[in-house]
Structure I
Amino acid sequence: MTKSIDLQVTPGHLIRRAQQIAVAVFAEQLASADITPVQFAILNALLESPGIDQVSLAKRVAFDPATSGSVIGRLEAKGWVMRQADPADRRRKLLVVTPAGVQALAAIQSDVAQVQEKILSPLTAAEQKQFVQLLARLVQGHQAG
C-alpha cells in the first residue's frame with residue numbers, strides 16, 4: 001500500500017505555501033495601491049533598466065514573455081509604463097516607467113518594505129538573514145543549471 005507524503009516537510013509544498021503567504025501579505029498591505037506583486041516586480045525592474053525590451057525584461061524578472069506582456073498592458077492602461085519604438089529597429093518596443101509610474105512606486109516603497117518585514121516576522125533577525133541567503137542560493141543554483 002502506498003503511503004501518503006507528509007507535505008509539511010516537503011520543500012516544494014512549503015515553498016508554494018510561503019509564496020501564497022507572501023502574495024496574501026502583499027495584497028493586504030497594498031490593497032489601496034492597486035498593484036500586484038508581479039506588477040511591482042516589473043515596474044521595479046524597469047526603473048533599474050529604462051528602455052529595456054519586453055523579452056529582456058521578462059528574463060530579468062523570471063516571467064514568461066506572454067505573462068509579462070499582459071502585465072505590461074495593464075501597467076500601460078494605468079499610465080505607469082510606456083512602450084517606445086526602438087530607433088534602431090522600429091518593430092522592437094522599449095519600455096519605460098512614466099512619471100506617474102515613478103510616483104506610484106515612490107508612494108508604495110515603505111509598504112513594500114513592511115511586506116518583507118511581515119513575511120519574515122516569525123523568524124529571528126539571524127534566521128531572517130540566513131533564510132534569505134539560503135533562498136537566494138537555492139534560486140541561483142537552479143538558474144545556473
Structure II
Amino acid sequence: MSADPPRPVPLLQRQGALVAAVSLGGVLGALARWGLGLAFPTPHDAFPTTTLLINVVGCLLMGVLVVLVAEVRTAPPIVRPFLGVGVLGGFTTFSTFAVDAQTLLAAGHLGTALGYLAATVLGSVGAAWLGLVVARAAAGGAR
C-alpha cells in the first residue's frame with residue numbers, strides 16, 4: 001500500500017499566506033516609523049531629518065536583506081516578502097518624502113527642499129549599495 005503523493009497547495013491559499021505576511025510586516029514597519037516620528041518630530045517647514053534617516057536606514061537594511069536571503073542563505077519563500085516588502089516597505093516612507101519636499105517648496109524653502117531631495121535620493125541609493133557591500137564582506141568570512 002503506497003501513500004498518496006502530496007497535493008499542491010492551491011494558488012489562492014498560497015497568495016493568502018503571502019498577503020498576510022506582507023500585511024503583518026507592513027504593520028510592524030509602519031508602527032516603527034510612526035514611533036520614530038513621535039519620538040523625533042520635525043517642526044513645520046524644517047528639514048525632515050527623521051524621514052530622511054528612516055528612508056536611508058531602511059534602504060541600508062534592504063541591501064543587507066538582499067544579501068542574506070538571496071546570496072548567503074536559502075530563506076523560506078515567505079521571508080523576503082515579509083521583511084522586504086512588508087517590514088521595510090512599511091518602515092520606509094517615500095510618499096512622505098515627496099509630500100515633505102512639496103511642502104518645503106510651497107513654503108518657499110527652495111534650498112532646503114533641494115537639499116532634502118538630494119540627500120534622500122543619494123543617501124538612500126548609497127545606503128542600499130553600502131548594505132550590499134557590507135553584508136557581502138561580512139558573509140565572505142562566514143561562508
Structure III
Amino acid sequence: MLVKTRQFGEISIDDKEIITFPAGILAFEENRRFIIIPVENNPFFSWLQSIDEPSLSFLLIDPFSIQLGFYVDIDESLKDELEIKKQEDVLVHTIVTIPKEGFKKATTNLLAPIIINLEKKKAKQIVLDGMPSYIKYPLFPPKEKLKASSG
C-alpha cells in the first residue's frame with residue numbers, strides 16, 4: 001500500500017504494519033490508522049504517521065528513557081480492550097512537543113502515554129493520574145536540576 005505523507009513523501013507499507021486506534025488520539029479522534037516510522041540512528045524516538053491524513057504525524061519518545069521510575073499500570077479492562085496477552089507485546093510511548101524555541105526546549109506528556117499492542121496492532125492513548133508537571137516534562141532538563149539530582 002502506498003501512503004502519502006507531508007513529511008516523508010510517498011512511502012510503501014505493508015497493511016500488517018497499520019496500528020489502529022479504535023478511539024483515535026486525544027484531539028485527533030477521527031484519525032484511527034497509523035504506522036510507526038523509526039528515527040534513523042536514534043532508538044529512543046519514532047514517528048507516528050497517520051495513514052489517512054498526510055499532514056498528521058507525531059514525534060514519539062520512549063518515556064522510560066527520560067524519566068527514571070516512570071510507570072504505567074495497564075489494568076485488566078485496557079488489556080482486554082487492546083487484546084494484550086503478553087507484556088513483551090506492549091510498547092509505551094509519549095508524544096513530544098517541540099516549541100518554536102527549538103528542540104532543546106522540547107517536552108513530552110508523561111500523563112497521556114500511548115499504549116500499543118504490537119502483536120494485535122491495536123493502540124490507545126490513556127490519561128494517568130500524576131503530577132501536573134508531567135504534562136510538559138522536559139526532554140532536556142536545565143543543568144541546575146541535573147546537578148541537584150546527581151549529588
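Readers should treat all values here as calculations from the given coordinates under stated rules, not as data from a laboratory. Remember, predicted model here, so these are calculated numbers, not experimental data. Cβ atoms are built from the backbone, for glycine too; each structure is taken alone.
Miscellaneous remarks
- Answer label among I, II, III for the case where distance in nm of label points 7 Å out along Cα→Cβ at positions 53 and 69, calculated from the coordinates, equals 3.6: III
- Identity of the structure behind 18 (criterion: relative contact order in percent (Cα under 8 Å, 6 or more apart), calculated), options I, II, III: III
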